[in-house]
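J.: Listed below are the structures to be examined.
We did not get these values from a lab; they are worked out from the coordinates using the rules stated. Small disclaimer: the values here were computed from a predicted structure and weren't measured. Cβ atoms are built from the backbone, for glycine too; each structure is taken alone.
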Structure I
Amino acid sequence: MTIPAAEKTPETKKQEALADFARFVNPQKARVLKNAGLDIIEDRREGAMVWDITGEAYIDCITSAGSFNVGRRNPVIVQALKEALDRYDLGGFLLCSKQKADLARKLAEITPGDLQFVMFGAGGGEANDFAIKLARGFTFKTDIISTVKAYHGHTGFSLAAIGRDAYKQPFFPMVPGFSQVPFNDLDAMAAAITEKTAAILIEPVQGEGGIHVATDGYLKGLRELCDAHEVLLIFDEIQTGFGRTGKMFCADHSGVVPDIMTVAKSLGGALYPISATIYREELNDFVMAHPFTHLSTFGGSDLGCIVGSAVIDYLRDNQVPEHAAAMGDRFQAGFDRLSDKYPDLLMEVRRKGLMMGLQFTNDSIGPRMSYQLAQRGVMAIYTGNEPSVMRLMPVLEISPEQVDAVVEALDGSMAAVMEQGGIEAY
């Protein structure tokens, strides 16, 4: 007998959704998330919070790797999209668009230095793909240097730039001309540059790699290397952009201006996918000569650009990056207490604003901490490249009280892991 939908309990609906996901989408993901205590079916979303379909509330410290900087269902951004839907659709991607022009102008205003021209896309990998195309096309050189543990997306060129072979191995041979060197190692980067090098592609903070923060000296040194060797410098700010690190862009901390910057994720306001590649005016010579070198049917749609413009206005009008910096400092005070309390478990804290990584003593602890945090009302996940690192990336408008609640949940979770045998249990 089939139970009518109206009579099903929330728990029944949840289990049916999880079963359908495992059957029709990805069974391995369903198993991994269940083991990490994250077999959650998102229902209500608001601010820093998300509710499971059963009514359980969680502070979201995953935020799709920083896609929800302005919060879950921010009412200002929701209203902007609702009003846009009353009048617009995606727009013809081959036509000129006021919405594209408006967002491109705002991006030029807020990005560092003289970055001016914009190519829109729908996702971060696509933005990095175009950045690599632009670098190769403009310089007439082939090689791209990225870093070990880097993550730049799973599309063609960007996949070749990833610094982890596990992502690439099933698809060998990769696009030729890509190499990786250790992160924050200026000597290694200098040694890798050849006459074929078109660009250096770098995340100012490695996200998927385990929240490794580039030093100001390293970024300034990269700029000097690129200038000396006529190599382009590309900053992948897909996770670090739009206030995540306590400034509008991570590049703003060091004062280093790249030749190309890629952004995505939180530009869409957690509502509509959009990405952008912003670059210096001189590089536009290549695009003018090859105007159809990169086409994206849904990239920079009118709806996406309206949302992106609303996101930028909201960040500026509400001093969101400044709030993120203050909440990052509040987290740090809590982390310092936890480091003193659990010295055999928590090895290191790496952080820039609200892009935070807790380095534990072995790879088993990341999944165990994810499970324990979920039991205490916090959604958080270990990094794919380094499971011993718990990544915390809450919405930027997280409140002081919610910060304290996350720190308290971390404390309880670490205590539980130690009671299970700590680092010796697995």
Structure II
Amino acid sequence: MTSNHPVLDRRGLLAMTTATLAMSVMPKAMAQASRGPVKIGVIADQSGPYADNGGPGSALAARMAIEDRGGSVLGRKIELLVADDQNKPDIGVSIALRWVDQDGVDMITGGSASSIALATQDVMKRRNKPYLLAGTASSDLTNGACSPMGQQWVIDTYSLPKATAQALIKQGQDTWFFLTVDYTFGKQWQLDTTKFITEAGGRVVGSVLHPLNTTDFSSFLLQAQASKAKVIALANSGSDFGNAVKQAQEFGIPQGGQTLAPLGLYINQVHSLGLDAAKGLTLTTPFYWDQSDETRAFAKRFMAAFGGRPPNEAQAGTYSAVSHYLKAVEAAGTTDGPAVVAKMRELPINDFSMKDVRIREDGQVMRPMYLAEVKSKEASKYPYDYYTIKSTIPAEQAWRPASESTCTLLRRT
């Protein structure tokens, strides 16, 4: 057959030959990739101030979710990788880059410092890989820094303090002083909480920043005490929170009439403090192990493998995130990041802690929250019987509304 087109030059012929070769080997390469494992990575603080908030417990929860799927999906083995970011952004980001660029990791989950999460979310966005947050709290992750690959499964600095601040101000606790950890997470928490305080008719009379993982809170607590604020808001977590509360007790601050208000509190922190120190604290939480038959059944399995300790909010959220991701991979028939994330939004979340919950376009898992109060030692009837659930906060009231968001992914009406 003849053609009216000019004869191809060497470069054109070479290009056609290269393209033909690429097409011929592509099915083989795809088949080889499909036989490889689906890799899930858990990055979190495994040994530092936030280790008890997630750490080994979150790794266990991810492993349980994989085991509950039978250890495979789409005929491929599921492999779990676990790393310690040591609360250092350079270490956390380097792990994420190595995992996705060299080790073929398909999804990363975890919760640690917000500074690490913000940088890692940007890495995962550029690589089109899902990043499922389960413990990191900065609300900017689903607001100004939102990503089509990022999802918030547990808590943020908007949802946690909202109900707590409103409840305390209704009780007349209308002057506040902040004790805030000095990095992105703490500063965002103070900013978000200040909004709720002023909207409810309260006012902030002062604040002080403290270093991450400090052991001496004396100078900071003296400033809070001298402020005469009715409420001392603790915008920190992990061992920082525990040390601050214990030293506040030693200074006689609660005994002097000032209320300590944790802006976020995990059950493992309550356990570390003891009910004598923690009783009466008001908190907002997305999960309580003793809330229903289903949560108790999951907790029983978890406790059997975790030295009798129940799952906290981040650990239960890690299970939910990994489980839903694997369901979406199965339904999508692929591990391609954008396709899996689209399927995760399409499918409702149904597990032991959530029913018919959807993921919003900004990545926010629209789950309800709960206002709780820590029990006294006398009211606690068995191990880890620590919370009284006071009320349920519907998702639309708990999380930042679309009308207030700066996330460009949200459809606004």
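J.: Looking at structures I, II, which one was mean count of other Cβ atoms within 10 Å over residues 197-204 calculated from, given that it came out as 15.8?
T.: II
J.: Quick one: relative contact order in percent (Cα under 8 Å, 6 or more apart) came out at 22 when computed from one of I, II, so which one is it?
T.: The correct label is I.
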